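Multiple structures follow.
What follows is calculated from the coordinates using simple rules that are stated; it is not laboratory data. Note that this is a predicted model, so its numbers are computed, not measured. Cβ atoms are built from the backbone, for glycine too; each structure is taken alone.
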Structure I
Amino acid sequence: MVYKVHAGSEATVFQSALAGGVAGGLTRAIAQPLDVLKIRFQLQLEPIKSESNSKYKSVAQAVASIVKEEGLASLWSGHVPAQFLSITYGIVQFSIFEKLTQLSRRSDPQFFKHNKHWFNFTNGGVAATVATIASFPFDTLRTRLIAHNKSLGVYKGFTHAFLTMIKTEGISSLYKGLFPTLGQIAPHAGVQFAIYKLFTDNFLNRIAYFQRRNSVAGTVESTLLANLLAGSIAGFVAKTTIYPFDVVKKRLQIQGFQRHRESYGRQIYCRGFLNCIELTIVEEGFLALYKGYVPTILKAVLVSALHFAVYDEVKHFLLRTQR
């Protein structure tokens, strides 16, 4: 991002939305296999250990098993709704964040200057909350498509899954797990934006090696490498902080769908958010709330780095071309 702000360097809502959509789509295409592994691990009740009788015992074994049983393309299961999720989320999140930041800065420049990290945290949280509500049905659909074995043919694709869920479970099924998601998304996004901006605005762009030569409107901008580094740090810290909520959300999203997952082992039947936490801890232990953490943290570092870096590259490209 930028160290000093000039009116000419502010992105419009359209530019922010376009950059956010491109960032979301590109990042999702690259990181989808890690998402498949994460969700499969999160939904497995048996321990993820080599000496256990569970279906998935490690990252390498899980990849080999999925490819052997379901084909290489299964690593991109749920990719269509995942793309809709990422693009919609990116458009809404970044456009709202940029607009809120501009309004905050203009309302009281001095107050914003002295409290910009809190503004980054709160504006990021608000933007992510709105984006989550707008894109959540796509999240549920991609979870269902990833959770089931493609060889069983329960869902034939994105459209079939969407229509089947509405017909058999009602439209509310598309919002299963929304409560724990909203509980984690605001602090998650807030921490992400705050840490990313902290590194790009206060640390890295003050080092000559990380300063971009061709800046916009005389501002001091961090390079692509700096943005990737700051994004990866932000993703690691933010995801580690709220990870248990993500596990619970995924388990709530498959409620009513367990009979199609019997080949994967035992299934969890819970009545809601708190009950799901209780059952998970009682039956599997506290560390079960961190199942799938390894592929998740790899994905979080990759996705966050790419998401922020690609967004900034596209945004600054658009700003440069309009000069």
Structure II
Amino acid sequence: MQQMIIFSLLIGVGVIARRVGVLTLSNIPQFTSLVFNFAMPAIILAGITGDEVHIEGRELMMVFYAAIVTIGLLIISSAILSRILGYGKEFHGVIIVMTTFTNISMMGIPMVYSLFGPSAMIYMTVFLLPYNLLFFSYGYYCLRDRSNQEKSFNWKNISKALNPGIIACVVALLLYVVNIEIPNVIAQPIRMLGAVTGPISMMLIGSFLVDMNWKEVFSDVKLWFYTLGKMIVIPVIIMLIMKQFTDNHLLLGVLLAAVSTPAGAGVPLLAQALNKKVYPLALKGATFTTLTAVFTMPIVAIITGLT
């Protein structure tokens, strides 16, 4: 609840900034670029700059396998959900991204730390490596506007996937595996830059809310059913499945954060940059799931026995 209040206050600052003209339609794309091309890659690299003991061997592979299986289950269940709810084919990609790539970085990390302590953070760090790698590759693929894409194979389209986020993921993975320690004079600026990801992202979301038709949001019955499926049904099913394969309480806590947190704040930002047609749905989904998270996350934890 405290974390939700913090997010709400930052979103409110974004609303005020938009109202007084600090954030405008003309400079929002530049701030969005700042988040995705500088701040988010920094927060990815910041995850390996701590002094926690590295997970090695069998335990390391277990976390990677759990991350891959969990993300795979999220992708499959989100694809099924989009078809059950009758969303058009052009919206299947944004539904998959909203459901799969949750707000684990800005909401899940504080939740895991408060519930399980610093010993769980190394599990979170390892989990975030494949998670972020997929977000900056598969997430981009799902959200891009296919109407403006070349149908024939083109090497230039492949090179576009090498965005700063995915490069940061690859670098972070290599440094983590070979256990190279980043000097503090470099690590500290990386952590400082990564730290602005949350505040700026929340403020941008707030600036977007100024243009939102709230009556349309709350009257969208399909959005209510999507939120029920994304925030309760899917997390409960996945957590009950994963509990059959591991009894590691710290790992299960990280998985709980991955599946039960709301749609990532970065999803509407990415949609705004890549595919404006699905942007309204991405913004409504991220906003509504965030509003309900304070109630749904404890419900999932209680049902799955992870309290």
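Values as computed for the structure displayed
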{"read-out": "Origin of the value -23000, where helix-only ellipticity at 222 nm (-39500 (n - 2.57) for each DSSP H run of 4 or more, over all residues; to 500) was derived from one of I, II", "value": "I"}
{"read-out": "FRET efficiency 1/(1 + (r/R0)^6) of positions 136 and 248 (r between Cβ atoms, R0 = 25 Å, to 0.05) derived as 0.35 - corresponding label from I, II", "value": "II"}
{"read-out": "Which entry (I, II) yields the derived value 3.2 for distance in nm of label points 7 Å out along Cα→Cβ at positions 64 and 296", "value": "II"}
{"read-out": "Structure (I, II) behind the derived value 1.1 of distance in nm of label points 7 Å out along Cα→Cβ at positions 88 and 280", "value": "II"}
{"read-out": "Highest-scoring label, criterion being distance in nm of label points 7 Å out along Cα→Cβ at positions 104 and 200, among I, II", "value": "II"}
{"read-out": "Given 18.2, 60 for Rg and Dmax of the Cα atoms in Å, for residues 72-183 alone, calculated: source structure among I, II", "value": "I"}
{"read-out": "Test item: relative contact order in percent (Cα under 8 Å, 6 or more apart) calculated as 34, pick one of I, II", "value": "II"}
